[in-house]
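Presented below are the structures under discussion, each in the form of structure tokens.
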Structure I
């Protein structure tokens, strides 16, 4: 595949103001227009800082530090830090379903930090770190320091064509959820060939007291897509049962684009789900067993996922469970988890391996190490 041709804009060390691309609204922010590079034969634009600890994009009068309207091109952010404004750090795309899907609309992030600065009252300082509509996402070697948000570090509403790729990223903290995908049909289009792939990434310290939403590591609601989680780490805060949720997958209340078909609210709310070679410190649940990983509907009868496979992973947490429902018969498998070797690896990383996460059945709670299929 040929690498995209991107026009380079170099940003020196120090503070730089936020900007907008293809925004007509007069917010006082610096205006840029995609026609200035696409009209010259480029596929998009590449903003290159001097380093994420050196180049800082600061909020101005706008509600978003960086705001990008949907257009037929790529925007790459590289080696810089974006500080969150009153609403978001990066607002990439607007829903506007009257405007057709643009398959080439894409955000690439490389060595980027998104930071929600600590306000004087030490509470919430903005809503979202990265907030996107109908855009493909490719983030690698990026860091989110977003404890002081009221909502989510990275929140994605639908894609353009290929979906979401995360590789070697870390959410150090988030006010609510770390990584969320919710392509509600009222504001998105189906992209049945897209994928959600999250590899070698870390999720930590979610759900602050000032959050206006619930907390979690990865929250996937009616994505209609395959979800692959490989080689990741989930470090639930060791506080209480409201912090145990590492991976949560549901059907968005029965509103979704069907997996593989794009049919409205028909078929599977998510594609096949694969979790492998990952580690979970699931936190502290209640005696009723609080979910650490859940795949199930949000109060409906829809099939939540085409299949669920969890293998070769370390999953530990006192009074926590794997919870599954509305998955086709014969399509649920948990195998090769919490082996002696994985237990030792988890212990050496600092995970308390005294309490295994369990899988409740009608007559007993099965430890994850025993495996399960249904």
Structure II
């Protein structure tokens, strides 16, 4: 508790002016502090290239400071460090031991009954931006939502500039053009989902996404995703692609019974080039159950059949097996890039805040694909507060 109060007090004190100092007891009153600390170790084992280790550490601290009845200021401090080691060769692009990436946010949050809004340098939690908790989609702008009733919430967003870690689009890592978005989120006893529409000045005419969860019977949930995107005509010409509408589909079914959970799904993306999302970690596309090649939404003429079976050994321990077969179709540049991937893993909860997760992932590419087979081991320790 003393450490939590000290961190909160430092953040609060840093935001005060010297001329109007606030007593410490007042500064820390009602301040909310949360986040996580995470350590990951990877071992990458390639078919032909040299193996290497990677150490990835993340620290995220989010401080919410009430300044009036309806307004809070929120500070999100984030640091990520990657260290690569290779005994046989220097890994291209490897990081220094003290190299760090930060995505720090500061924004005002307003809440008054059904109306909520955030403005400033903000997280951008949409269907097409990164949902990675360590590297979320973020930018400068405003997002507002209005709860119409218990079953429907409407929202809109204006983003002046958007950054999307884990980018896998032809649009670049940063979208400097204005982004406009609108959303409807709905929920009933049997069906829930959301629908988004986006447009980006001089970049994207539109992206439309829709997600739906249906519970037809007890223990079964069916999930559906659809996305369509159309690039701006001038940008399409610059990129050398036809300005056709790109489509993406995903359907999965999940069955749970006592300690057992099983999932089976199919995803497909059409042959047109373009974008239906801004990040590989976007919810609309990051649906495949294996550890690495989990998103095909922005690829061309590619499909995936995927599945996962998990079992709770006890209240703290879960083991699972996931697999997919990815078919790249016959689109030029994709031929023979088929993939079979398997992930076996285990999770252990020490308590409500501390957990461990380890997996071993096998990627077996078609021999003619020109892509090396790779095995990956990853261990994670994560503390949330």
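Just so it is clear, none of the values below were taken in a lab; they were calculated from the coordinates. Remember, predicted model here, so these are calculated numbers, not experimental data. Cβ atoms are built from the backbone, for glycine too; each structure is taken alone.
When FRET efficiency 1/(1 + (r/R0)^6) of positions 181 and 261 (r between Cβ atoms, R0 = 30 Å, to 0.05) is computed for each of I, II, which one produces 0.95? Value 0.95 for FRET efficiency 1/(1 + (r/R0)^6) of positions 181 and 261 (r between Cβ atoms, R0 = 30 Å, to 0.05) corresponds to I out of I, II. Given 23.1 as the derived value for Kirkwood radius over Cα pairs in Å, which of the supplied structures I, II does it correspond to? Computed on structure II.
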